[in-house]
Structure I
Amino acid sequence: MALRAFRGRSLVPAGRAAEEPRGILWAIGLVALYIALTIPVYVVAYFAGFRGTYGEDIQKWPYVVHVVLGGSAQILALVAVLGFRRWTGVRTAGEPAPAGRAAFSGLVAAVAILPVLIGVSLLQAWTYGQFGREFRGQDLVRNAFAGDRATFAAVAVFAVLVAPPFEEFVFRRLVYGGLRARLGVFVATLVSAGLFAVWHLEPDAFPGTFVLGLAFAHLRERTGGLTAPIAMHACYNALQVTGILTARLGG
């Protein structure tokens, strides 16, 4: 009965995912806007006194500053696109599951996938060792562990509150929805997960982020909305942050 509840409707509520026929174009536009907005964000920071605090060379600014400014650009881009879609009357047919139950299923999924991702990381580290390579993991995680308190706090806020809604809207709403409308669920799941992994620009993190992308896409399809994948994404990142904090305090 418990297994049936886990796999069935009682734990993962059913919904109907909305298709995004122009989702790929919207995704390209959102990502391009985010990249474009990083320029004025850095310019404002530069002339607002950051150059006096951290120096003229932006590349040498502390990691925490780049996290804050990059996260700010993501928030601005997402708000702008959501506002534009609302203003232009973009509507997509879909029936998402109730938000509360969908969020709960995402939280449970984040905990359930932990052993899988730990196994992936261990296998990856072992494989790297066979070829004399060092498994470094994700740059964001390394900086959160080794950086000062401000860096840890900025990474925690970005990982839990900023990245999940931005990335899920791009990859599960727009990319997945656009591919699903033309190529079906299977191809949309694989390609959106692959692009999600590539988005992080870190080869060492690719296997884990790809597996996460598959799980996020499944929740998107199963519940018909973004609440479950956002909740799973945020919860998984929060678990990572908690582990890093525990290690920092223990060290």
Structure II
Amino acid sequence: MSEKPLAISILAAGKGTRMNSSIPKVLHKINNRPMISSVISISKKFNPEKLIAIVGYKKNLVIDALKDDEVIFVTQKEQKGTAHAIQQCNKELEGFDGNLLVLSGDVPLITKDTINSLISSHNQNGSKASMLTTIFKNPTGYGRIVRNSNKTFKKIVEHKDANNEDMQINEINAGIYIFDSRTLFEKINLIKNKNTQNEYYIVDIFNFLDSNEISIYKTKNSSEIAGVNTKSQLLKMNQ
């Protein structure tokens, strides 16, 4: 399967309520620089046709911090979930026919090798959508990956919706995806916000695809997909 053109969107609109801070979460520092800067540095190594940061909460602070990076900024005025965030890229990606890699601005330890493996798996399988997963000893709070008997993707069950059987699964959704862009924007409007947060989740797009259109790449290095939600997690990551 030949390489497709690549665009990258970075989710960076959230406040990060549990950080108990007035600055946007993605501007908290890892190794003395905003954590989103690490994600942008990795992104640039793939020479994407477009590198888009989706900003929202105190967006001017994020834009100013990244003003020296060649990044396109789009605004998510209301934070209505990850699918709603990606929809804000629609105009920038109009006419783009390739793959869209979706990264999180608060997952700064992700490596080039892992992203490369996800992209390769997606391309080699001719998939419409692919996700990164890993094994966590304690998967509390994360969406669980439920597989079919032949090990292909069946569904994701969010932690709050998980039954006792689901709770035993320790393969989790890392929140990093790659999509065929045309399929993505065809299906994204099918996503509903019928959940406890009343938000539109990008992961729900997998419900509208056949299992043979989906790839999973499971990374062994679970530490690199750790997100930052609290100041104690930020401290631990810096250490």
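Quick note: the coordinates plus some simple rules give every number you see, no bench work behind them. Because the structure is a prediction, the values reported are computed rather than measured. Cβ atoms are built from the backbone, for glycine too; each structure is taken alone.
Okay, here's what the table says:
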{"quantity": "Structure from which 14.0 was derived, mean count of other Cβ atoms within 10 Å over residues 65-72, options I, II", "calculated": "II"}
{"quantity": "Ranking I, II by mean projected area of the Cα convex hull in nm², the structure that comes out highest", "calculated": "I"}
{"quantity": "Source structure (of I, II) for relative contact order in percent (Cα under 8 Å, 6 or more apart), computed value 34", "calculated": "I"}
{"quantity": "Structure from which 1.4 was derived, distance in nm of label points 7 Å out along Cα→Cβ at positions 97 and 113, options I, II", "calculated": "I"}
{"quantity": "For 0.45 (FRET efficiency 1/(1 + (r/R0)^6) of positions 89 and 169 (r between Cβ atoms, R0 = 30 Å, to 0.05), calculated) the corresponding structure among I, II", "calculated": "II"}
{"quantity": "Structure (I, II) behind the derived value -22500 of helix-only ellipticity at 222 nm (-39500 (n - 2.57) for each DSSP H run of 4 or more, over all residues; to 500)", "calculated": "I"}
